[in-house]
Each structure stands twice: as structure tokens, then as C-alpha cells.
Structure 1
Amino acid sequence: MISAHRLTKTYGARTAVDAIDFTVEPGRVTGFLGPNGAGKSTTMRMVLGLDRPTSGTVTVNGRRYVDSPAPLREVGALLEARALHPGRSARDHLRWLAVSNGIPSRRVGEVLELVGLTSVAGQRVGRFSLGMGQRLGIAAALLGDPPVVVLDEPVNGLDPEGIRWVRTLARDLAAEGRTVFVSSHLMSEMALTADHLVVIGRGRVLADCSTAEFVAEHAASHVRVRSPQQDRVVTLLRDAGLDVAAHGGELRVQGPDAATVGELVGSAGLLLHELTLVRSSLEDAFMTLTADSVEYAGASR
């Protein structure tokens, strides 16, 4: 379990993380979301003792990570996949990590096989692609068979098969009862991976709830309606007190389900060419909640 209480980090006059509280519990994948500059990486660095909090605390399984006698057995982390000595082979990179934490050497081969790098284990990592570096970083995170796994943007540089593999891995680790904390900018992937979300913006927690609750609260679904009698359908639905907006050749009806809309239109003897419930996405909910927390926003053309 990871627990943060009033966790704060300032750099001069700038507050990167502002008195945040959250808990990452075992047995589920917790997604850590936020716009660029929100404080995600700073928070993860404080979890791992790489940055010292200005105030507040963050503990892993009840103690500070830096107090662990064998850190890789306590927490496996991927923060920067390219933080590797380019002249070392993948196998040697993992070997020295294993020796430093008293991990049996056989574990090196096990994690290389797990991440699919056995055939290139003897190659220098300076020649690795970004995706191969990501896989090696995940291998290092799992080397100590830790109960807590922290992954910062683990699917960067991976192909679709690799992305799916990371998703399955994260969910399998959580199913084993481990604490899994994953950050990503890929909302579609987080929607498939995360059971729970912690969302931050400008250093503050904006949401801490299940993925389903987050989407339901911050992005409304709508019913898409197409009819050759659009004007009459609009009048009918609005007279029934429904929120109806016209977008080109379709109508978007907020509030009721598709069956309710269809029964209203059918009872009036009007024609329908389409009646579809359009469910909101995690991306929709994220964009709605963090609209005021974006550090840099491009202008539309």
C-alpha cells in the first residue's frame, strides 16, 4: 500500500505538489492521471525517495521507501526507461541490480523471459529501441518480485502487442494482491487497465474514485437520433422536457436512455433511422475535469 498525507513539494515560489492525500491499495490497478506539469512525476519521485517532500509524508507499506533494507524487494519502479548504462548488456544491467539487493541470479533469466528479451539479453542496451528499453525497465521493476509496483508511462514506445502485454501484466499483478500504481497519458488504455483513478491538476487532487464513478460523474452519455422528420422529433422531445441539441444531421439527447427516446418518438408515429446510446469515454471525463488545469493549450484553427 502507498499512503500520502498532506504531501507537498515546492521549488522556490512554485508549488509542484500541494498538500495531497491519497492511498493506493493492493489488489487493484490505480491509474495516476493529470495534464503535463500537474505534479505526477514529482509525486512518484517522492514515493521512491528520489525527491524529499517539503512537508507531509508518503509511505510504502507503513514506512518510508528509503528506510527499506532491500528496496527492489519492496517496490519495483519504472520512472525513466532510458536511465541505463549504454555499454552494459541487458543481462548485466539486471545482474548488478540483483546482487545489490540480494536477489538470486536465476531471477534475472526469469524476468528477461517474462518481458520477451531473452534473445537479446547479451546485447548492449545502447542499441535498444525505446520499446526494448521500456521492456528492460519493467524487467528491472519486477526483479525483486515486489509487492508494490510503480510504473510511469510504461507503454511509451511499445507497439500494440506490447501495450496489450503491459495492460495484462498490470492487471495480473493486481490480481495477485499487489499494489499497482500506473501513470499514463493514454486515456483509452487507462480505461481498459485501471480499476481506480487518482487525478491531479496543478499539484492538487481533483478526483480519487473508481474509473466507472469518474466517467459517470464527469462526462454525460447521450442518445444519438437520426430521423427524416428531424424538426418534428426535436419539437416532440423538447416538449417532453428533454435537452436536445442538433449537430448536422443528428440529434443528441441528454438524460434518458435510448429506449425512452424511442418510445416517445414511436408513440407519435414518427420515423427513426438511428437510435444509439453513445457512452462517454474516460478521455471525455478527463478533459472536462482538467480543462482549467492544463499548463499549455494549443489554439484551434
Structure 2
Amino acid sequence: MGRTVGQAAGEHDGRPVPLHRHDVVVVGSANADLVVQVGRHPAPGETVLGSDLAVHPGGKGANQAVAAARLGARVALLGRVGTDGHGRLLRESLRRDGVDLSHLHDTPAASGVAMIAVGPRGDNSIIVAPGANSLLSEDDVRGAAPLLRSAPIVSLQLEIPMPAVLAAARLARRAVLNLSPATPVPDELLALCDPLVVNEHEAALVLGGMGDAAQQAKALLALGPRSVVITLGADGAVTAEDGAVQPVPSPRVAPVDTTGAGDAFAGALAWRLARGDALADAAAFAARVGAATVRRPGAQNSYPTLAEVETL
């Protein structure tokens, strides 16, 4: 029987010996989430009253790292945080969940901040002030080359500068890119994605709103990535590779807060791909993680353990 990704040829005490120190290396952002609950989202120029402000650890990179770590993955985060109170909050949260912070650099600047309004149906609107995240450089990435080259999966997002993202993808054995926030990316980066992960709104922005999810997945695949995943919220996801599109269902749950659910999906997907799962199987597991996440408020605070996912 062949070995899965992450197993060595031999065994120790009957258990596989890891070939690498980390399953997933996340290169990305860490933000403090400033969250307010609102009865409805304001129209342009309108003021609405909200709940008391809550501050939680977040950021797409940190979220993905925590989501994977809670499921049992060995995870490292490459990024930058400020030397302010928010930076200390982010470091402590990540450390608590067992994320390797040896490549999370302190920066004499404000940490990244996301201002999040959560509506009555769990829907949210988000504005991000990148702060220290915007200072992650190609040199930072090249300095972590042995880390990136050794991991089965490098997980990327776009809350950090594009040159750092591209440098990480070039070094990765397999790069998973969550194209969020949606923005034009170089053809070279698309060609390195395996998979490119977008939600249905991001897919529409990239493609100009064409078609249903299956058509969008094929159209995205034609842009150059080796594989594609489109997340569809409560409707699960679709995967596309080698020209074939496969629907992926999601458990039905009553959503409380969708903040960070896409990051939970991406973190879970990266971990299962690192384990050697097929893309559709990894996406099906990630959809269950996303469904478990939206049942609780907040981002990282809502991320499930493997045991909680298995109850769905």
C-alpha cells in the first residue's frame, strides 16, 4: 500500500514517522477583529446603533492557521504583527492553539485591524486596515525558504502584499490560494495554485458574473490554476480539476455568525490535502468544518475541534 503525504518509509513504535515538521505553513495576515452586532447594515451615509464592541483575534492567515491546528494539524504562520496590544492578543491566541510562531515577526507599527458589522442573520460586512501585514516582504518569505519547501501545503490569501504571496507560491511544494479579498493576480500565481479557492461572489468578480457554480469552476480552471474550489455557503462547494466538476454537499445548520467561515474552510482543506486526501474529499470535510463554525459567534472562537466536526 502506498504512503500518504506526511508519512515516512519507516515507522516508530508502530506509528508513521513524519517526513516534515509541519503539515501546513500559512503565509498571511493576523488582525484584531473589532466586532459590532447590528440590527441591519447601514445604507451609504446612514448611521445605525450597534452592540458593545467586542475584540477578537482574526485575520485570514491567523484564522486559517488556528482552524487547521484545532483539527490536529501541525501549523506554522509566517507573517507580521505590531508591537501594540493587538499584536500581543494575536500572539497569545495563536500560541494557545499550538501554532508555531517562529516566523511571525514583530513590527514597530500598528497591528492589522478588521472592522466587522454582523447582521441579524449572521451575515457580515468587513473593512480591513492592514497595518503590519502590509510590511510582509519578499525577503521575509525568502528567509523562511526551508520552512516553505518542507511543508506539503503552503496556504495563502491576499491580505498581505502580492510580492510576498508570489514569492511563497514559488517556494511551495503545493500552494493553496484563497483569492480573498478578490483582486487581479499575476498569471504566474494562478498557474501555481492547486487549488485556487474562491467563494461564489469572488468567482463572479473574477469572471464578470458569468454562469452557475459549475460553469464558473470550469471558467476559472481555464485561467490557469491546476484545480479550483468554489465555496457556496450553506450549499457546500464545487471542485474542478482535469476538466471535471464535482459538487460537494454541506450539512444544514442554523447560522449564528458567518465571520471567518471561509477561513475555517480553507484551513481545513489545506490540512486534509496535506494528509493526502483527494480534492473533493478534502472539500467535503472542509464544508463540514465551515458548517460547524457558523453555529457560534466570532471567527477563531467558533472554530471546531475534530471531535466536534465528527458529530455533524
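Computed from the coordinates by the stated procedures, all read-outs in this text should not be read as laboratory data. Computed from a predicted model, the values in this text were never measured in an experiment. Cβ atoms are built from the backbone, for glycine too; each structure is taken alone.
Points to keep in mind about this one:
- For 20.0 (mean projected area of the Cα convex hull in nm², calculated) the corresponding structure among 1, 2: 1
- For 81 (volume of the Cα convex hull per residue in Å³, for residues 134-221 alone, calculated) the corresponding structure among 1, 2: 2
- If mean projected area of the Cα convex hull in nm², for residues 78-245 alone is computed and equals 10.8, the structure in 1, 2: 2
- Computing mean count of other Cβ atoms within 10 Å over residues 70-77 across structures 1, 2 gives 23.6 for structure 2.
- Structure (1, 2) behind the derived value 21 of relative contact order in percent (Cα under 8 Å, 6 or more apart): 1
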